[in-house]
Structure P
Amino acid sequence: MRILAIISGEYGQRHVENIQKHGPKAWVIETWEAPKILPPVIDYPEDFIPESMSPADLICSFAEHRGVAELLPEIAALTGAKSVLVAVDNETWLPTGLARQLRGWLARMEVTCVTPKPLCSLTEFDYGITRKDRVAYTDSRISEFARYFGKPDLEIEVDPITRKIISAQVKRDAVCGCIRYVAAGIVGLSADEVEEKAGLLHHHYPCLASMTKLNDFNHDTLMHESGNLLKDNIHQQVKPYKTTRFIVPGKKSED
């Protein structure tokens with residue numbers, strides 16, 4: 001698969017490096033750095049992109065400027081890409097209304113576009129746009145990408161006697177590489193403490209998703225949403241090994 005990664009800073013560069021290091025060797029990844037300054041409204045997208053670009057099957061936009069969204073239809077046409085993935089780890093990079101418009105523009109070109117919010121909500125068949133709402137899609141190229149990168153998926157082994165984590169294998173990493181970092185850090189932890197410690201490791205990596213509170217995430221942040229996706233994956237696997245605590249009513253001390 002030929003991938004064109006669009007970046008505009010450290011956020012996207014880290015994603016590209018992780019994909020290159022841990023993605024299939026058969027993937028061919030090229031990077032284009034988008035202009036850092038773009039006008040509020042782009043009337044002529046061709047003024048801001050190269051005259052020619054290498055053919056691509058999938059465009060991954062990790063750009064940190066909302067104006068890049070207006071360039072994507074032109075870039076898709078230029079590269080022949082039929083699949084577009086746009087990361088939404090900060091709503092200012094792709095506001096909800098613009099994301100909806102972008103999906104419509106590209107659909108009219110018969111190009112599939114997904115806009116996972118946050119990026120690590122992406123699976124092989126759907127992605128998140130709010131805390132409760134997910135959007136289904138059908139696209140073999142995006143699904144292939146999502147087999148390796150997207151919604152956290154760890155395979156955890158717990159010692160039934162000690163209730164400690166014996167191993168944590170990464171089945172699907174976050175695009176940024178966070179899940180591999182967490183997996184290495186939770187081995188040896190008890191089932192009772194692993195979820196909290198995993199959340200701390202996720203933040204310390206650090207996660208670069210926004211800390212702005214959003215109404216469609218119950219006034220929570222995309223960073224916390226990203227951490228919750230990871231902890232939910234861990235919780236389902238360690239739940240049978242956690243200590244069950246019971247509260248027994250007792251007499252109030254007279255002291």
Structure Q
Amino acid sequence: MRRIEHYNVLIADDEFHMRQALNRKITELDDSFRVVCECAEGLSALSALAGTDIQVVFTDIRMPGMDGLRLAGEIQERFPDIVTVILTGYADFEYAKEAIHKGVFDYLLKPVSEEELSGVLEKIALKLSELYELQGEDLLSGKSAGDTALFLKQYLKKNFRTEVDLGEVASRFGFTSAYLSRIFSKEYGESPSRYLTRIRIEEAKKLLVSTNEPVARVGELSGYPDQFYFSRTFRKETGENPTAYRKTRA
């Protein structure tokens with residue numbers, strides 16, 4: 001297993017402000033990742049990959065010249081160990097989902113929310129942990145790892161209604177959030193963000209059926225202060241929007 005300091009990230013997007021915003025969010029959310037290259041189109045990104053040690057690529061689906069899907073295909077063929085994530089708007093949503101079947105690891109809808117990005121970063125870190133070991137991560141014993149995972153599970157269950165900063169929790173133990181995610185996933189078979197989403201949506205289901213609280217309030221009580229994001233997440237998890245779910249189960 002190769003030992004590296006952090007996961008190097010390349011961002012390909014023809015919009016400068018989008019690249020800047022994503023760079024900032026990645027840096028703030030998980031110190032296991034470092035953006036080392038930004039490109040405005042696919043050809044320059046492909047050229048950069050040939051000369052730079054990159055583990056992760058975030059690429060817009062629409063760019064001049066070589067678009068994101070073509071870039072993803074070239075990456076899959078030339079650099080199969082690199083993880084590729086597509087950035088897309090609603091107009092290309094179905095197109096992006098189809099890309100998953102062609103080697104793309106995941107996709108994110110624009111504007112990219114910090115919570116969704118955090119979840120994707122966790123999944124990427126787990127995948128890359130099969131190939132790389134980050135410096136500074138001293139492996140815990142089985143018992144210690146289990147205790148740490150249990151603590152995180154209890155913490156998430158207690159605090160799911162509030163904003164959860166996994167990086168802050170990880171810092172208490174002296175290692176990265178990526179490593180904490182690996183410990184949790186090995187113990188419980190799902191990432192911390194996936195577990196957090198699951199208990200939040202279960203709480204929302206109960207409130208929708210058992211109370212007359214407005215949908216926005218149900219979202220707040222379930223850990224989603226943004227009503228739009230709550231509705232989008234609820235639909236993604238259940239196949240229905242909150243209002244339809246309530247009506248069919250009233």
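Remarks
- Computed 2.7 for distance in nm of label points 7 Å out along Cα→Cβ at positions 133 and 149 - originating structure among P, Q: P
- Winner on mean count of other Cβ atoms within 10 Å over residues 37-44 once structures P, Q are ranked, highest first: Q
- Origin of the derived value 57, 47, 29 (Cα extents along the principal axes in Å; candidates P, Q): Q
- helix-only ellipticity at 222 nm (-39500 (n - 2.57) for each DSSP H run of 4 or more, over all residues; to 500) from the coordinates reads -17000; which among P, Q: Q
Here, each number is a calculation from the coordinates, and none is a lab measurement. Because the structure is predicted, anything quoted here is derived from the model rather than measured. Cβ atoms are built from the backbone, for glycine too; each structure is taken alone.
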